[in-house]
Structure I
Amino acid sequence: MTPFRHELRVRYGECDAQGIVFNAHYLAYFDVAYTELWRAAFGSWSTMTDRGYDSVVGEARLRFRAPARFDDVVAVELAPALGRSSITTAVRYLRGDELLVEGDLRHVVVTTDTWKPVEMPAWLREGLAPFG
């Protein structure tokens, strides 16, 4: 299976005083790519929420290998692994073939009426399967 890939360009305001991407922006980059993964799998995020489900961050881990700088094009690769009620997404940030950051984020599937974890519905599992 092929990981989902989304490219973005580093904006000047995302860089710190050293001229490199401030570390917290990598989580924002993940959020952009994760939303685009949802768009590719389901059409939009609201497909899930309209059915009474959502996914919330339970854990995030990043390992920094090399810095990205202003105007770099960074590819964010996502490979979700599906549990019973969670989605653990391996993430890699690349500039060309160079690995910049790697890690994983775990989302928990919840219902929008209780915000408590629930078993992942089959349609959600099927939509994400091609990317994991």
Structure II
Amino acid sequence: MQEHILKSDDFLVSQTDAKGRILFANEDFCKIAGFTLEELVGKPHSVVRHPDMPKAAFKDLWNTVKSNKTWTGYVKNRTANGGYYWVFATVFPKYDNVNKTNTYISCRRKPSADEIQTAENLYKTLR
């Protein structure tokens, strides 16, 4: 599996509905994940979930944002071609006044090698 290492100025953004379906993805997210915007919109965000990620991490993420709080953490995602990339993610709730629904914005940047190693070690304990 090929690792894609983000550049220091890569900034991935996506928005999902309350069920985790992608409503929006910016150009960096599409480019790094290897999908077009059309391929992503309407799909569950789990389309980029890497199988190495423990379910406990996503349970914590959803419990946090559905409690109207911001979640931060390290995530290993997979690319359309079977590779992977690591991000430091900040996910926060946003109320959509037009549609009167809750949505969630995820902003992601490049983590350091030390941060990735720490996350990998922690995630091995959460299987």
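Things worth noting here:
- Here the criterion is volume of the Cα convex hull per residue in Å³, for residues 13-60 alone, and among I, II the highest value is seen for I.
- For distance in nm of label points 7 Å out along Cα→Cβ at positions 21 and 85 computed as 3.3, the structure of I, II it came from: I
- When distance in nm of label points 7 Å out along Cα→Cβ at positions 29 and 69 is computed for each of I, II, the largest belongs to: II
- When mean projected area of the Cα convex hull in nm², for residues 53-92 alone is computed for each of I, II, the one that comes out at 2.9 is II.
Each value in this text was obtained by applying a stated rule to the coordinates, not by laboratory testing. What you are looking at is a predicted structure, and each value in this text was computed from that prediction instead of being measured. Cβ atoms are built from the backbone, for glycine too; each structure is taken alone.
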